[in-house]
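Heads up, there are several structures right after this.
Throughout, read-outs are computed from the coordinates displayed, never taken from laboratory work. Note that the structure is predicted; figures quoted are calculated from it, not measured. Cβ atoms are built from the backbone, for glycine too; each structure is taken alone.
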Structure 1
Amino acid sequence: MRIIDRFNTYMEAKGLTTNAVTAALSLSVGLLHKASGKDRDLSQKTINKILSYYTDLNPAWLLNGDGKMLLENPGNDSVDSSATTTMKLSTIEKLIDDINVNGRSIDKLVDEIAKSHELLGKSQEQLDRVLTLYEKEQNMLLELKNVLVDDVSKK
C-alpha cells in the first residue's frame with residue numbers, strides 16, 4: 001500500500017474531504033488526486049505538511065504501515081522540544097528516502113525483467129528458424145533417399 005492510499009484511509013476515517021485537506025495544507029488543487037494515480041505517490045514536502053498539520057496521524061503508519069494509524073496521545077506533542085521535532089522530521093525524511101530508493105530498485109528490476117523477456121522472445125525466434133531449417137534439411141534428405149532408391153531399382 002502506498003503512502004497516498006494510507007492517507008486516503010486516514011481521511012476517510014476522520015471524515016475529511018480532499019477539498020478540505022487541500023485548503024488546510026495549501027496544496028495545489030488536484031495534487032491528492034494526481035498522487036493517487038498509477039506509479040504516483042505523495043512527495044516528501046507534502047508528507048511533511050500532512051504530518052505537521054494532522055498531529056494525531058502516526059508517521060510510521062503513514063510511511064510504511066507500521067503500528068496504529070492514530071497516535072495515542074497527540075496532545076503531548078506540544079511538550080516536545082524543537083530538537084525532538086527536528087529528530088522526528090529527520091527520521092521521517094530517512095524513511096521517505098528509503099522508500100524512494102526501494103522504489104527505484106523495483107523499477108530497475110522491472111526493467112531487467114522486461115529486457116530478459118525481450119531476449120527470450122528473440123531466442124525463441126532463433127530456435128524457430130533453426131527448427132524450420134532442420135525440417136527442410138530432413139525433407140531434402142528424404143527426397144534424396146527416394147531418388148537414390150528409384151535409381152537403384154531402375155538398374
Structure 2
Amino acid sequence: MSSRGGYLLDTNHLGVVTTTTAVRRRLMDLRRSGARIGTCVPVLCELEAGIQQVRNPARSRQQLDRMLHQISVWPIDRTTAQIYGELYTDLRRRGRVLSQVDIMLASLARQMDLTLVTTDLDFEALPDLKRENWVTPDPGSTTPPAPAP
C-alpha cells in the first residue's frame with residue numbers, strides 16, 4: 001500500500017457527512033485538492049447497525065451509498081492484521097482497551113500513513129496516531145475542526 005498519506009473516516013464522521021455541512025465541505029475540498037479519503041468495511045458494519053435502527057433505513061442506506069461513490073473503501077489485509085496484533089499486545093501491556101473496530105482503524109491508518117478522522121477520544125491511547133476531528137474540538141487533534149458554515 002502507498003505511504004503518501006490521506007484521511008481515514010471513522011464511523012462518527014462518515015455517519016455525519018450527509019447531515020453536517022462543515023464536514024461535507026471539508027471532505028469535498030480535500031477531494032478536489034487530490035487528497036486520498038476513505039474508510040473501511042468495519043466502519044460500514046457499524047454504520048449498517050445504526051441504519052437498521054432508523055425509521056427509514058432505505059433512505060439512510062441510499063445517502064451512504066452516494067457518499068461511498070466519493071471515497072475509497074480500503075481493505076483490511078494480512079499486513080493490517082499483523083499491525084492489529086502488535087497494537088493489541090501493546091495496548092494490553094499498558095492496561096489500555098480499545099474496541100476491535102478501533103484497533104482495526106488504527107492499524108489501517110498506520111499501515112497506509114493515514115490521518116484518522118474521528119471524535120473518539122479512546123485513540124489518545126495511541127499518541128503517535130495522526131488524528132483530526134472535523135466535528136468538535138479535540139485537544140489531541142492535529143488540526144482544528146472544520147469551520148462552521
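Work out which structure the value 0.15 belongs to, where FRET efficiency 1/(1 + (r/R0)^6) of positions 39 and 127 (r between Cβ atoms, R0 = 25 Å, to 0.05) was derived from one of 1, 2.
Of the structures listed, the value fits 1.
Of the structures labelled 1, 2, which one yields 17 when relative contact order in percent (Cα under 8 Å, 6 or more apart) is computed from its coordinates?
Traced to structure 1.
Of the structures labelled 1, 2, which one yields 113, 32, 25 when Cα extents along the principal axes in Å is computed from its coordinates?
1
If you rank structures 1, 2 by distance in nm of label points 7 Å out along Cα→Cβ at positions 15 and 111, which sits at the top with the largest value?
1
Taking distance in nm of label points 7 Å out along Cα→Cβ at positions 31 and 71 for each of 1, 2, which is largest?
Biggest value here belongs to 1.
Taking FRET efficiency 1/(1 + (r/R0)^6) of positions 7 and 119 (r between Cβ atoms, R0 = 25 Å, to 0.05) as the quantity of interest, name the structure among 1, 2 where it is greatest.
Once FRET efficiency 1/(1 + (r/R0)^6) of positions 7 and 119 (r between Cβ atoms, R0 = 25 Å, to 0.05) is tallied for 1, 2, the winner is 2.
Which structure, out of 1, 2, was helix-only ellipticity at 222 nm (-39500 (n - 2.57) for each DSSP H run of 4 or more, over all residues; to 500) derived from, given a value of -25000?
Traced to structure 1.
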